[in-house]
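Several structures are given next for inspection.
Rule-based calculations on the coordinates, nothing more; no lab input. What you are looking at is a predicted structure, and each value in this text was computed from that prediction instead of being measured. Cβ atoms are built from the backbone, for glycine too; each structure is taken alone.
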Structure I
């Protein structure tokens, strides 16, 4: 089951990268009047999907650890959970800042 969840994470990452590449190509062909906003929006959207994929990988690690955890497994899981929490925290700060700048422009 954990392998299936990891495959799902890989599919989410692949789909997010393909969408981001499509949006980046569009940005090159038809640049926005606000190119920095366009790039930041693209980067944050990709970051959101990468955070989702990270949740899937964390779920896979939890499944593996739940079967027969060793202290080493528990330590790795704790490190992954801490990294995920930090990444999500900083990503949310960037999203909030992006939204605030958008509201100021409007």
Structure II
């Protein structure tokens, strides 16, 4: 089961360039706003994981809306089951990120 990561830990990893951030929301929500540099991959697109996330050993952090959203945990579990070895979940999601005044990107 994938571990979790806090906002501060995620921000530090993003600043250091040591993590791939994955937005598990549908493409429309991703286009409206997402964490800087995030890759969009919803659970229903899991077959596209090899092209979007080619390194199965790379540190990956998956997020969705907030702690009540099941999309992030579902995708993290699917990646874990497909052999990705370093998957973590940012449970509080983009709502926490935005609420803390962190920057976002739009597509």
Worksheet item: Upon calculation of helix-only ellipticity at 222 nm (-39500 (n - 2.57) for each DSSP H run of 4 or more, over all residues; to 500) from the atomic coordinates, which of the structures I, II produces -33000?
Response: I
Worksheet item: Which one of I, II has log10 I(q)/I(0) by the Debye sum over Cα atoms at q = 0.13, 0.18, 0.20 Å⁻¹, as calculated from the coordinates, equal to -0.61, -0.92, -1.03?
Response: I
Discussion item. Given 2.9 as the derived value for distance in nm of label points 7 Å out along Cα→Cβ at positions 39 and 55, which of the supplied structures I, II does it correspond to?
Written reply: I
Response to the item:
Computing FRET efficiency 1/(1 + (r/R0)^6) of positions 47 and 71 (r between Cβ atoms, R0 = 35 Å, to 0.05) for each of I, II, the value 1.00 comes from structure II
Worksheet entry | Top of I, II by distance in nm of label points 7 Å out along Cα→Cβ at positions 63 and 95, largest first | I
